[in-house]
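A short reminder: the numbers here are calculations on the coordinates, not readings from a lab. Everything quoted here is computed from the prediction, not taken from an experiment. Cβ atoms are built from the backbone, for glycine too; each structure is taken alone.
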Structure 1
Amino acid sequence: MTLKNTADRWGPVSQAFHWLIVLLILCLAIVGLTMGELPKTPKYFWVYTAHKSTGITVLALVLARLAWRLYAGKPDPVPGTPTWQERIANVTHWLLYALILAMPISGWLYDSASGLRPFRWFGLFDMPKLSPPDETLRNLSHEVHELGFWVLVALVAAHAGAAFYHHYFQRDATLLRMLPRRSPRMVDNTPAAPAIPVVNLPEEPPHVP
């Protein structure tokens, strides 16, 4: 089994990057929408720091995924896909990459321009500041962070909706090639149903009156 992408499907490395980033973004969205309602206790600051640390993790994972895509290539379009759909998919993918990069960078810039002390990435090391305290830059980066989130939600919804449309209505492999493939060994080792013996009953002798 190759780790790189093939002509007909995404490889396991690309799949791992994809689903891990999806899971982390989902966690970031839930925390980001709810942490403003938390009371200002030590737990709040722990959640806030975890949110920022996870965002930096997503930033690193997206950069690694882009580097892997340049190295491993990408699958060919699904056979039968119209050219206009392929172009829209490519534009959507690159917009998703741009927004997923912009979200943690704008959040990091907002934290830096706010004049807060450097936060520690999951308590391990201090993250450097991207700028000195700056009220204008702080407000701008905050607006970009909030607006970018809702644009990202819309793009993710469109991306997921297109994948399900191809899977359930077009009946093609668009969604399946981003999912792990079942091992042939698992299929071969599946126990077969026991054979039902066929019993040949003796013929009834002819009736003699």
Structure 2
Amino acid sequence: MIKTFKTKNTQLCWGLKKSFILASSSPRRIRLLENAGFKPVEIVPADIDETEKKGERPDKYVVRVATEKAKHVAGLRPGICIVAADTIIVAKGKIVRKAATEQKARANFRLLSGGTHYAYTGYCVISGAGKVTSKLVKTTIKTKKFTDAEIDTLIASQEWQNVAAYGIEGLFSALVRDIQGSYTNIIGLPIYEVTQDLRKALK
């Protein structure tokens, strides 16, 4: 049973006349939206199968999952705007999954060391009238070559737990040489792109 909850003090900003539901319980996504003046009236996490299809490209996968999340919640809450998103880290053409063990986390950091990887976020906005807008945002991240001591520090911080690959707001940020594109996309939601489409859906 997926838990849902209503939010409090849902004051509308930016001249909006309507509110929306966020199909995600991610604290980072909620915070990014609220900081930008977009507070959802309700949080309804989408309980869907997120298994990759055989041969599916990461960019196609992340947009599909976000769209399926939004459509699932739209079926539960018809007539109100829905926002859903899915974020992945991609290195060497493969998705870097959340590490279940310290050994896997070390392998992830070695993969991300001294090269270029990408944050992909697929997002979907469904208006109250049912119009579906699905898009992909890509951010390029370049890192320095990690020393063994730096990897030890990342592991000891335990910041790798409960996140996909790493948290850009923590220690990992000290090892990033360059970011091209949306910074908030790496956190979990490309806030400019999403809110532009959200404002259109809430008119």
Structure 3
Amino acid sequence: MSISKNKFAAPVIVLSSICLVVSLALAFTYKIANPIIIENQNAVAVAARKEVLPDADDFTQDETVTAETGAKSADGKASVQEVFAANNGTGYVMTVNTTSFGGELTMMVGLDAEGAVTGVKVTVHADTPGVGTKNMEPSYLSQYSGISELTSASDVKKESAELASGGSFAFISGASVTGQAIHSGVDAALSQYAAMGGAQ
């Protein structure tokens, strides 16, 4: 018994037409939505940079610093991924990747024009809520404000840098892996500042 080729051709043509229409619709949606998504992501990133460097007006990326060329921490666990300079000359914001308890941790470190830390913010992490995340709270991270040099970059438990508050640096017991990850990130940012020539 012979089967007409048209019986096979018609469904194939219909399905192909549907696939073409859906593909065109997706491409059109992507073309419209993608610039909006990128704009929103950039706005969030700029807001985070201004959070760690409040005196900045806007930022320009230093294209010479990349994940391959960025400075590393003394323990080799953290590296600078990108550097943004404040357009009004008030300092820099470094994006740093480091290794924490839950895996990769991304943070931003603000430095003023003299190389002192103005702020630290963790932007991406997979650490245990309530344990490692204690190191990410503003009350802990604020200890770094005003520091321009670490006394024990490879061991947060031995850090004794003089704090702006006049007190002593206090790591969080039971969450030292995350604490060290952040400490290494700050070290990488300070090393990047030095590599860029320090205060100009």
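If helix-only ellipticity at 222 nm (-39500 (n - 2.57) for each DSSP H run of 4 or more, over all residues; to 500) is computed to be -12500, which of 1, 2, 3 is the source? Kindly include the intermediate steps, with their values, before the conclusion.
Details: 1: -20500; 2: -9500; 3: -12500.
Label of the source structure: 3.
Ranked by distance in nm of label points 7 Å out along Cα→Cβ at positions 70 and 94, structures 1, 2, 3 are led by 2, which has the greatest value. Quick check: 124 is what I get for volume of the Cα convex hull per residue in Å³, calculated from one of 1, 2, 3. Which structure matches? Attributed to the structure labelled 2.
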